[in-house]
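Right after this note come the structures.
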Structure I
Amino acid sequence: MSSMRARSDLGVFEISQVEALAEACLHQCADAVSLVQSWCSAGVDLEDVYLNGLAPTARLLGDWWTSDRIDFAQVTMGIHCLQQILYQFSPQFLSQTQRKTNGYRAIFFSTPHSQHSFGAVMLTEFFRRSGWDVMSMTIQSDADVLEELSRHRVDIAGFSICSDRGVEALRQLIDEARQASLNPKMQFMVGGPMVALDRDLLATLGADLLGGDARESEKLAYQQVRKVHMANPTHYP
């Protein structure tokens, strides 16, 4: 571990290290936490651990599930462990912030038992560290989304889409949510595996932003909301 370089463009982790974390998440979460702690102790920046260690591990667990290497219960357990790691390291991660608040609010929606709920939790961490009032919410139905957005003023609403089977349903939901939203200038961000496969999703879904990794998504969201804010100052108190 002493040779690891804390730069994502130089390749912080080998695939064997990601596989080791995935195996630990499936068998003993305490071992997974210890492994992540060893990376941090070796000098890897926590942001790089998140983006280049935890995120690829979540994707790998998803790949193992779709290839039938592990079952649904196992992938659920593994993703839950990764979320616990995020929660455990959250105070340390958030302590790196230089901005207490930027005055904006974001919410990220995921479905029950989805491996993509991990992505929503990680997004929450990056947005919160940059001064957003932000939460992630597991939804049971479209009505949950519409109720939340009609009750609370939100600047960014994010959704993850993992297959083309959900495209039409999400398109309809985004259209309904725009009408129900307490903020008429709310921006919709979509992310997930389908984004990389179909760059036309933005137009298809009627969304405003295509998310990347958590760091890129926060920067893009802030730039977009600031742009909308400056163009429509009367919509912002």
Structure II
Amino acid sequence: MFILKRQDVEIGSFQHPSKGQKIPILSYQGQTFRLLSVFNAAQEEEARTLWRDLTDNRGKACVLLEEPERFSVWGKIQIERSLGKTPQPEALANGGVSAVFVKAGVLIIQAMYEDIEDLMGGKQAKRFENDLAEVGQQMRLPQMNSEDSVTGLLKLDPFSAALPPWQTNHLNTIFKELHRIGKNYFGRSNFTERTLEALDELSPPERDAFLTWLRQLSSGELWQ
């Protein structure tokens, strides 16, 4: 998305409300980015490769920051400036579930797809797409009921594009079926922990709100 110099940006930190740790953040033209990875001066090519992969291949909004002694890659997040207050996530126009929870669902689906593609190759990733489309057709899930709609979902930027009109019952079904499908690919390995790392793209209050809500669903225990 951007290749920037140190003088172009502001760097600060965000106090995580529950973990008590500070998270580095970068601000540029009203947008906020979270630190993903740091490289030393000799690793310029590795930094550029990661940045290109995230932006070109995975559709992520990222910054590559060039400094004299290091390079760093930052991923875009939505952050609440009122640190003492957990924001109330926006509701969808149809009166359904919070938009933050829908964003989280999209991020989780995309993360599992990327894991399968990285570890098992494009053929298995395409099979995963077909599995999602089959579930979407059977369960009548909006924006998941055809191969084309699933392909679009996997490329969707949940921070800037229109979100699927999912409600609680849709998301509960998605998380149950996603866990079932994930076991077919990853077996008994702890794939849920790795998949949930995708939630780091949310602001910490949003992430905590989603995980609290997820635990209340019947599918939530599968992701603990």
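Quick note: the coordinates plus some simple rules give every number you see, no bench work behind them. Bear in mind that the values here come from a model prediction, so they are computed numbers and not experimental data. Cβ atoms are built from the backbone, for glycine too; each structure is taken alone.
Tell me which of I, II gives -13500 when you compute helix-only ellipticity at 222 nm (-39500 (n - 2.57) for each DSSP H run of 4 or more, over all residues; to 500).
II
For mean count of other Cβ atoms within 10 Å over residues 120-127, which of the structures I, II scores highest?
I
So if we calculate relative contact order in percent (Cα under 8 Å, 6 or more apart) for every structure here (I, II), which label has the highest result?
Comparing I, II, the top value of relative contact order in percent (Cα under 8 Å, 6 or more apart) belongs to II.
Out of I, II, which one gives 0.45 for FRET efficiency 1/(1 + (r/R0)^6) of positions 48 and 168 (r between Cβ atoms, R0 = 41 Å, to 0.05) as computed from the coordinates?
II
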